[in-house]
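Right after this note come the structures.
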Structure P
Amino acid sequence: MLKISDMKQKEVINIRDGCRFGYLCDMEMNEEGELKSIIVPCPGKVFGMFGVEKEYHIPWDDISKIGEDIILVDVDVEKIIVKCD
């Protein structure tokens, strides 16, 4: 079984271009309680709180593999950047 605390210790890497997004900071669920996406702060944020007001919202379906140390995703970076509220 995979725990959220375990997921936060894994680095997220895009297999399209090798881009290292950083570490997961949050997850988004739908109304049924199913995992919709993982959230990684954009560069410039400190501890996911201070700095640039953007995040990567990576849809669950775009996760290719969850390994021991990393989460591999296959995404178009421009399509997953979301401005924080």
Structure Q
Amino acid sequence: MTTKDKRQHVRHAAHIPVDFSVQGRFYDGVIKNISKGGVFIKTSGRFSVGQDISFYFGKENMDGTIVWVHPQGIGVKFEKP
């Protein structure tokens, strides 16, 4: 890890369609990269830092928190890496 890169986990490029929920509303998007600590989901919609998010990945329900918002999507930190 360089001094510029503060990530704890290595990211892996992906293209995985995903359905997820935030505050009881359902959305769709595409996971563009993933690590043990979280994901970046390319999606549209209005989201805020600190919102809880839930989605299924494989056979497991994943919960996390939106930690950053970008015009092209959201960065999510997993509750349990």
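Each reported figure results from applying straightforward, stated rules to the coordinates on display, with no laboratory input. Here the structure is a predicted model, which is why all the values come from computation and not from measurement.
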With Rg/Rh (Cα atoms, Kirkwood Rh), for residues 11-58 alone computed per structure, which member of P, Q shows the largest figure?
P
Kindly point out which one of P, Q the value 12.1, 38 was derived from, the read-out being Rg and Dmax of the Cα atoms in Å.
Q
